[in-house]
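The next part holds the structures, each set out as structure tokens.
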Structure P
Amino acid sequence: MNIVRPFGPEIGETSLSNDINQQLFLICQELENDTSKRMNHSLIGFIDKEFDIRDRIKDSVLLDIRQHILDYLTKSSNIYSRYAPFNKFDLVCTDAWCNIQEAGEHNPIHSHALSDIVCVIFPFVDIDVNFKKYTRNVTDEGPGSLIFHSQSQDVKFGRSSYTVLPESGKMYIFSGNLSHYTTPFFKPGDIRMSVSCNFSLSEHFYSLRKLRGYQ
């Protein structure tokens, strides 16, 4: 787990094992065209293929994903770190979905303010980063980028954004109130598959906190 500190909120960067990532990819691929799983009505993305995968991963790859979240909670400098060590009963996955982003699609800036922790995973990415139609003149931003944006008003001597160029198997973990967005790409046939999971601290976590005398 690599902890990145581009501004206030910290971002965890890690990778899934090849086996876990392949399992996640196959689940997303299987559900891609299942219209009964579509979540477009509850998500803000300008993406056609947005679908629920929580039930399919809860007894398999979600166990590995949760362990990475626990590792992030322990290693990052957050208000919860004094309660370490954490265990699997401290976290509840409230939502998990897959976006299969295609040419011209994107996610506008947003946050997951009702969740404590969020992760974004890239099971599969195949984007031509040199495709000339991408014309935004922004340093280090490219087609299909994930950009984190700090809401701080005082950035005269710092930075307000942090850009990630997605790679297959990579995973990013961050606070639910950290704003972020994705850029479009325009080459026909390119694919950007991402999985997002929302986590909340559980009743077990808060009960144990009271036993330890924390308010």
Structure Q
Amino acid sequence: MSIAESAVLPGEPALEPAGFWIRAGARLLDWGILAVIAFVVGVIMAIIAGMMESMGGRPAADFVASMERITFIGWIGSVLTVIAYHSCFEGLAGTTIGKRMFGLQVIDVTAGPITLMQGVKRSLGFLVDGLFLGAIGAHSMGESPEKQRIGDHWAKTRVVRRRSLPDHLRTPAWRVFAGFLLATMVLALLDTATLLGEYLLFIGRA
């Protein structure tokens, strides 16, 4: 019996680990959500730039032009937003929108909720797991009875199908909503900082 299964009450079914493909689908959905949030932030910033232009500021076209270029600032910002989204959301709620839609939940190896630090560790671990289109993570999961990728081993976490969790271990809806709000606020700040950094670099080179 695994450590996680030993934490389940007697008579309850064993926890069902989530495999590679369903987790990959959940992550793709989350990336789509990240793109939507970044787009909304970009639109808002462009509107603000237009308002500042009307008050005698720099042309809004400069800001729009800076958004069309991808520099090292944009790449770093993109990595940080992905890490922050999963760290905050999973650390607070044990899930993300993608994982929730696919019926998945991240838990501690003892079957309890994970901490924010565990969320950060497994998110950083994805920088390794995601290499070669996820081949490294898939290999690690294939050798693990509980389908743990490298980030899960580092953080001492696992991903299971929510339907196999007893009610007292399932993340309530209000906590998922709170995790979404926290993740969205952090992403908005990071996206804003990235856009401003790209803009300052653009006008500095102009």
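Taken together, the values in this text are just the output of simple stated rules run on the coordinates, not laboratory data. Source: prediction; values computed, not measured. Cβ atoms are built from the backbone, for glycine too; each structure is taken alone.
Suppose distance in nm of label points 7 Å out along Cα→Cβ at positions 100 and 172 works out to 2.3; of P, Q, which structure was it derived from?
Numbers: P: 2.3; Q: 1.4.
Clearly, the read-out refers to P.
Across the set P, Q, mean count of other Cβ atoms within 10 Å over residues 44-51 reaches its highest value in structure P. For which of P, Q does Rg/Rh (Cα atoms, Kirkwood Rh), calculated from the coordinates, equal 0.97? Comparing all candidates, it corresponds to P.
The maximum of FRET efficiency 1/(1 + (r/R0)^6) of positions 52 and 180 (r between Cβ atoms, R0 = 30 Å, to 0.05) over structures P, Q, that is, the highest value, falls on P.
With helix-only ellipticity at 222 nm (-39500 (n - 2.57) for each DSSP H run of 4 or more, over all residues; to 500) derived from the coordinates and found to be -22000, which of P, Q does the value describe? Working through the options, I get structure Q.
One of P, Q was used to compute Cα extents along the principal axes in Å, for residues 76-115 alone, and the answer was 34, 21, 13. Which one was it? Working through the options, I get structure Q.
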